[in-house]
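Student: Please find the structures below.
Read-outs throughout are calculated quantities, based only on the coordinates presented, and are distinct from any laboratory measurement. Every value quoted in this text rests on a predicted model; they were computed, and no experiment measured them. Cβ atoms are built from the backbone, for glycine too; each structure is taken alone.
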Structure P
């Protein structure tokens, strides 16, 4: 089964300017994603979508296909992944007659993904092709971030439970990390979806049947701030 790999990297990062090509443990952050994608061998092609000439140059140097420049309207902070991925898919169809039934989307701020992750995702797609419309990478939420431990502050700065507004007295001591139901979060490390989802009457990345691919928390990184960058470097050094 053909899988099209798309890496998205825009040039206008506001919180951490230039992060996609900033040196991360000896090579540009973007390079980690490109090299992992290529080494996995599960994607028919690995295409970079960017609006930046500098990012494009780094992408070419590390082996990604750089075929077009992303339109300005799809390069803002508000532009969602749906439009960006649909543009890349449609460009390949219109200009090269190329189409793949599945797309794997990889984002550079998550360098912790490993080759075996992408191979496992490809195997899931192969084995469950008739059962799922998309896949997202998820990790188990640490206990202290579990929604059952989330609170909100009222106008009087008094706390209540976030999910139902109940008083703290109804929560305290009732749940601990061992008794709370497990919760999972989207770790931003890998997404996969049917190409047809993008061009349905009601287009989306996900379709109706979304598979949660469970990944160990130690690989989870989504760099958006200077603090997250430093933490990611420490985690990667441990993984390496």
Structure Q
């Protein structure tokens, strides 16, 4: 009987686990403006459990992901625990959780991802809310680097206020640390340049650290908690947990 029901799903040639896997991929892809390869694999044994919406868990791997706010991600992996879903919603291309769940999380960022993200209006607007010596700041030609000594470097041309004077050149390096699982921070900061450039660089780091609250970057319906930050092969890798309360609706 079970095989008859699952064999007559409205997706020819696909089993129940494949149907749900496709729905999960679609739901996650809807969170992003653009994605590369996405793959979700649902685990359910026996597969008949899916009819009650019961899943042992699912694994998701995504590559080349661009968020709607412009932030870029090279790779994201989610390993979701046992979860209960509304199986009927799957046929509408949706994933609806009956209860919250959580997933082990791994996110990979490259130098290019960091540089592109730092220059998005989403980030630049936040940076330009700060003032230095009573004047607003305007950033241009910002570049991020990942160094062999496990530090992150930042260079930028920063113009103070509406002055037509030449911009100051900010160059600094720092280590990335996580605090209370909810905040990232640049620590052990080294600034280069003239005294006025160093003072500006330190002020920028202080401002950036105040912005790096993970909850402000989380996807709808999720909370992020980071346990470790590692740097390897010019990539910044975050390990942690995503608490998932609901799957977001597709962007209109």
Structure R
């Protein structure tokens, strides 16, 4: 296997799952699509809660304690502030409209963007995405990304059957994300510590909860795309700590 093979296989599996989901969607009644969307919302919320709890709760001397609260607040507030200033959601909708005109997709622009953002978060947030890409780059071992791809196949099929073709386009940010980690694996390995991976999963899980909330309560949708910069805060924090440790007087 060559470096990047894991991401390539992952992309193929997502596209295959998404195309199968689009075929299934054509035969589903509107009421059944709504029921599946609610089921996905509930599942996403619990996935988000379980991931967030690993970052918020610790066990010390047999007692539960809280941690990471400040990181969560800072990440969500700073990230959302940046996202709103950059108008990420608005720009993604504009880009979606352009893509839709080119490929002649009939679904609404907001649903198209929702499919991209939701699927991207589900696929890219988590240790399997980061560690699998590192393993692929360092050892030419795509096994972890292939296992992830099998899970993504099922997820893409279900999401595409309810949210439509936007799910297929989520392979672009996923391929860039995992591909860059694989390509730069030897350079970024010292920086991508276990703590950074945990913090990314933690904050990402909070965003996945928001995805679930939007799927379940469509009349009160939050702009998840504008919250995406929240993922940069734990990365910036860990990078600052790493750079600080390199300074002579830091020791």
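Student: One of P, Q, R was used to compute FRET efficiency 1/(1 + (r/R0)^6) of positions 87 and 199 (r between Cβ atoms, R0 = 25 Å, to 0.05), and the answer was 0.45. Which one was it? Before the final figure, lay out each step's value.
Tutor: Numbers: P: 1.00; Q: 0.00; R: 0.45.
This figure was derived from R.
Student: Now a separate question. Using distance in nm of label points 7 Å out along Cα→Cβ at positions 167 and 215, single out the structure from P, Q, R with the greatest value.
Tutor: Sorting by distance in nm of label points 7 Å out along Cα→Cβ at positions 167 and 215 in descending order puts P first.
Student: As an exercise: helix-only ellipticity at 222 nm (-39500 (n - 2.57) for each DSSP H run of 4 or more, over all residues; to 500), calculated from one structure in P, Q, R, equals -8500. Which structure is it?
Tutor: Only structure P yields this read-out.
Student: One of P, Q, R was used to compute relative contact order in percent (Cα under 8 Å, 6 or more apart), and the result was 40. Which label is that? Write down the numbers at each step before the final one.
Tutor: Details: P: 23; Q: 16; R: 40.
Value 40 for relative contact order in percent (Cα under 8 Å, 6 or more apart) corresponds to R out of P, Q, R.
Student: Comparing structures P, Q, R by distance in nm of label points 7 Å out along Cα→Cβ at positions 95 and 151, which one has the largest value? Walk me through the intermediate numbers first.
Tutor: Values: P: 5.4; Q: 4.0; R: 2.6.
Structure P gives the largest value of distance in nm of label points 7 Å out along Cα→Cβ at positions 95 and 151 among P, Q, R.
Student: Here's another thing I want to ask about it. Where does the value 19.4 come from, among P, Q, R, when Kirkwood radius over Cα pairs in Å is the thing being computed?
Tutor: Of the structures listed, the value fits P.
Student: Please compute volume of the Cα convex hull per residue in Å³, for residues 103-222 alone for structures P, Q, R and give me the label with the greatest value.
Tutor: Result for volume of the Cα convex hull per residue in Å³, for residues 103-222 alone over P, Q, R: largest is P.
Student: Could I ask something else about it? Given a value of 21.4, 70 for Rg and Dmax of the Cα atoms in Å, for residues 47-182 alone, point me to the structure among P, Q, R it was derived from.
Tutor: Comparing all candidates, it corresponds to Q.
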